[in-house]
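Enquirer: Read through the structures below before going on.
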Structure 1
Amino acid sequence: MKRVYICMGIFALIIGISVYSLCILKKSNEELYSRIDEIIELHEGGDTDKTAEKVAQLEQFWKGYYVRISFIARSSTLDDISYSVAKLAPLLKEDSDEFVSECKSVRYWAYLVYSNQLPRLYSVL
């Protein structure tokens, strides 16, 4: 009977850690989304200096995000997002048309990281 209780405890611990990881990921993604949306709004408003400042803040935020989320998600997906975040500042300096699309791709990649971590029957079995 002790083995059953130990197994139930281990199972409850695994579920608890999984839920906590999803909460951290969701909170981090929501902050990332708000930062990206703010950058897009500033860029469309024509305020280049403020946009450049927000892009620099996004790069700093991304470093912390990467460290936190790398324990949860695959690093190859996070590396793709890192490349996109690194391209934002040069694209802004060049006033490229790809700047907004790159911001949206960062947002979409972050969404994919979150959606891939949601428990599904095929991923559990």
Structure 2
Amino acid sequence: MTEVIVCTTCRPAGASREQRAAGDILFEAVQAAQAFAEAPDAQVRVRGMACLSSCSRACSVAFQAPGKYTYLFGDLQPDEETAAHVLACAAMHAAAADGNLLRNERPARLRSGILARLPPSLGAP
């Protein structure tokens, strides 16, 4: 199971605090895209989280699963196309034995903006 975590408090630099957070808009778009998918991927779960600490690179999304690489992306647009790319990348992460996401195979909107690639956890000692 790959978990997609969307930062719900992300705001691009200079964005007004009076307006809805761009990260919350992206989270809603990802949820809607998953709900309206012809065949939603049962191996992908989406959740929002207040602050992924990538504030200077808003909007941000993470992909994680036990025993797999964790990825954090930033500089994403809060729209339907990005939401579709996030879900496609999550499906790739779920299908990859180690969670590795090769740059040229990722959807276009996730080929750049990578903030971190963390190795799988070593597990309990």
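Nothing in this text is a laboratory measurement; each read-out follows from the coordinates by a stated rule. The model shown is predicted, which means the values in this text are computed figures rather than measured ones. Cβ atoms are built from the backbone, for glycine too; each structure is taken alone.
Enquirer: Tell me which of 1, 2 gives -8000 when you compute helix-only ellipticity at 222 nm (-39500 (n - 2.57) for each DSSP H run of 4 or more, over all residues; to 500).
Expert: It was calculated from structure 2.
Enquirer: Among the shown structures 1, 2, from which was the value 1.00 of FRET efficiency 1/(1 + (r/R0)^6) of positions 23 and 55 (r between Cβ atoms, R0 = 25 Å, to 0.05) calculated?
Expert: 2
Enquirer: If distance in nm of label points 7 Å out along Cα→Cβ at positions 79 and 95 computes to 2.6, which of 1, 2 did it come from?
Expert: Attributed to the structure labelled 2.
Enquirer: Here's another thing I want to ask about it. To test your reading of the models, identify which of 1, 2 gives 1.8 for distance in nm of label points 7 Å out along Cα→Cβ at positions 7 and 63 when calculated.
Expert: Of the options listed, only 2 reproduces it.
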